[in-house]
Every structure is written in C-alpha cells, then in structure tokens.
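For reference, the structures are reproduced in the following blocks.
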Structure I
Amino acid sequence: MSVARQIEAVRATLREGVSLVAVSKTHPVEAIEEAYAAGQRLFGESRPQELKAKYEALPKDIRWHMIGHLQTNKIKYIAPFVALIESVDSARLCEAIEREATKCDRTIDILLEIHVAQEETKTGWNYDELMSYVASGAFRALPHLRVRGVMGIASNTEDEIVIRRDFEALKAAFEALKPHFDTTFDTLSMGMSDDYPIAIACGSTSVRVGSLIFGERDYSK
C-alpha cells in the first residue's frame, strides 16, 4: 500500500482532536514528499542533522517535531525552525534550549517527556523531580520556552494492561501539570504504531506513527 493510502488508513482511526505526527526518521525525502502530497504537514524526526537537512530540502509549511533524545550541543541545528521539541527530559536541556532560542529571537514550543516505561533505557523526567522543578517556578526564568504539554513512551510489551497503565500515568501527569501553565498547555503526545489506539482511549491528543505509514525503518542508516 502506498504512503498516501497508509496515511488515509491511519487518519480514519483517529478521533476528532487527535493530531498525527508522521515519523519520517531514516526515511528518504521522496517518502516525505509522497506524504506531503497526501496532505500531511506534521513530521517527526529524531536526529538533529537529519532534521535540518530535510527541512532545507522540503516545503517550508511543514511543521517539524523533534521526537528523539536531544543532546544540548545539537540544539543549534534545529532551533531556528523546529515547530515543537517533544523530548525535553531535563532541566539542563530546558536551559540549553532557552539559550539557543534567545539567539534565534524566537519562542520554542516544547513538551516535557516523562519516564513511565518499565525499561530504564528510555529517557524522561522522573515525575516527582519534574513536579518539583515546575513548582519552583523555574520556567518563569525561561521566557523563550512555551511548555505545550507532556510526551511519553509506554513499555515495550504486548501486555495491554501494562501499556494502558503507562498511558494512564502520563494522562494523570498531564492533568497535574496543567494548572501550572496557561491555556496553551494542551498537548498529550503518546502512542506509536503498535499502541496508539490504546493511547487515544487514554486521552492522547497527538500520536507519533512511523512504520504504519512508511514501512519498517532501515536501522543501518
């Protein structure tokens, strides 16, 4: 099935108010162009240099999301144009993004990535540490950041009870954090190709779908 038909098939499963981020990391520009021709404008990448190259090669009305772990020394590649950094997982990264956003004279939208999965290898804030950081008023000193919501990844398991538990924890964190921000705190990004229907049932407003649209990735790249 073509990329365009795959996008149409995924969109048909989304309830109103849920946005689709097409995860295009490791896939060629040509595949993104096919998705673009089908009306897709939100794309997710995980490597800053790859994201920068695709930004330069593709139409400028695409909204690019950084969804992978972001090193502080790589922020400069994407700060001038990125629409949303979903994977903000530490105070140090917040402060580094603030510095780069200041240089670019723009406000950068971010999501706070929270660790809920069973795997320790996954990144994200510890919930209690994040709540302490937010409650301290630290974001008032970061005027070039706009916190739009929360992102997270469920445990890599086929056990739907575990997956649902992880998504419910993210939803609870989203609701607990919401009073600390303004009305633009409206995004709960959770759910990928294998589990996004469960995420939507648990309240996700944005799903990150790659392999269902573009096919399996070439991890050798």
Structure II
Amino acid sequence: MAKKKIAVLISGGGSNLQSLIDRQQAGFFAGEISLVISNNKNAYGLIRAEQNKIPALHISKKDYPTNELYDRKLIELFAEYEIDLIVLAGYLRYVTPELIAKYPNKIINIHPSLLPAFGGQGFYGAKVHQAVYARGAKVSGATVHFVDEGQDTGPIILQQAINLDTKWQPEDIAEKVLRIEHQILPLAVKYFCEDKLTVENNRVYIDL
C-alpha cells in the first residue's frame, strides 16, 4: 500500500503536529507528512516542521484577503504536493465549501471537547476548557472528526473521555485533554492511511 501524503494546517505551537511527526518516525502510520502550512508566520509549528525537514509555508491573509482566495491557494498547493489527507491541528481559520468539496472526507480536525458538547462558533482553544470549567462538567475529552460545511459538525471518527477532578482549573483540563489529543489524532490518521474509515449517513465506521 502506497504511503498517503499528508498536509497539516496549523496556527500555533504545533504540539499535535509534533505528535504526528513522532508517530510517523516511529512507523505508527503508513503516511508521510509532506507539507505544513500556517496562517500565522510566528507559529512555532513551522519551526517544528523545518527541524524535521518537512516543507513548511506561511500563507498570509494579506496576499489572499478572502477565504475563497486563500483556500484556492491551498488547493493549488495540495495538488502540487499530491496530498491525500489534510489534518487541521489547531488551525484557526474558516474552511470554505470549495475546499471541502475538493477533498470530501479527506479533511480531519481535532477538537478539545466531546462533540457535540462545547463545539461550534466561539469554541476553540482555551475558550473550550474555560466553558467546560464554568459549566461544571464532570467529563471532557477530545474528538477527531471529518470536516463538513458546519462548525464542528462533521462525522465523528474517534473520541476519548476523561473524568474531571473538581479541583482542576481550565489550564489543568487543557493539559489533560491535550494528552488525549496526542493519542487519538495519530490513531485517526493511521486508520485513514490504512483505508479503514467509511462514512455512511454521517456516521464513521472503522474496519478493524
């Protein structure tokens, strides 16, 4: 089976990118991270990619001022690098229907809650954990899902939960959930690379 070529889109530190790099180097999944793109020129994830000799690009909104122009540039790059799978790993940009239509069920996202709880508009990054804490939730976790035209509404691939200690602050919840993210995102990539994921009626079936 030929290795799948993977593009990872980031906006920040890139710890999930690093988890993918580490698992790739360990032979955990039959894929190759061929391209890393950030909308933030100061994203540390770009340095992580460069340190591992992965092509890393900053695509500026100044050069592509609308979402449509921006994503058309991404589509050009994905075609150039022959990308099979797109991973959103802390990527804080709207993904247009045009890009989604070009790569149906080939774009996956990691979200730091148990969707559909604490998902949708305004729920990203630390805001998710602050909301979980404010609500007094007893469990949280992370979700890997395919991206559709809604916000955090695509078919769910994997979820993992953790019981929350009442003493934990939002920062503690974030730390625990991030560990889960680092486990389930590479696993979802592994299943994709092995052609084990099927989507029917908004449900993901894993052929194990």
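Bear in mind these aren't lab numbers, they're just calculated from the coordinates by the rules spelled out. Just so we're clear, the structure is a prediction, and the values are computed from it rather than from any experiment. Cβ atoms are built from the backbone, for glycine too; each structure is taken alone.
Computing distance in nm of label points 7 Å out along Cα→Cβ at positions 92 and 124 across structures I, II gives 0.7 for structure II.
Among the shown structures I, II, from which was the value 1.00 of FRET efficiency 1/(1 + (r/R0)^6) of positions 132 and 164 (r between Cβ atoms, R0 = 30 Å, to 0.05) calculated? The read-out comes from structure II.
Taking distance in nm of label points 7 Å out along Cα→Cβ at positions 140 and 156 as the measure, the highest value among I, II is held by I.
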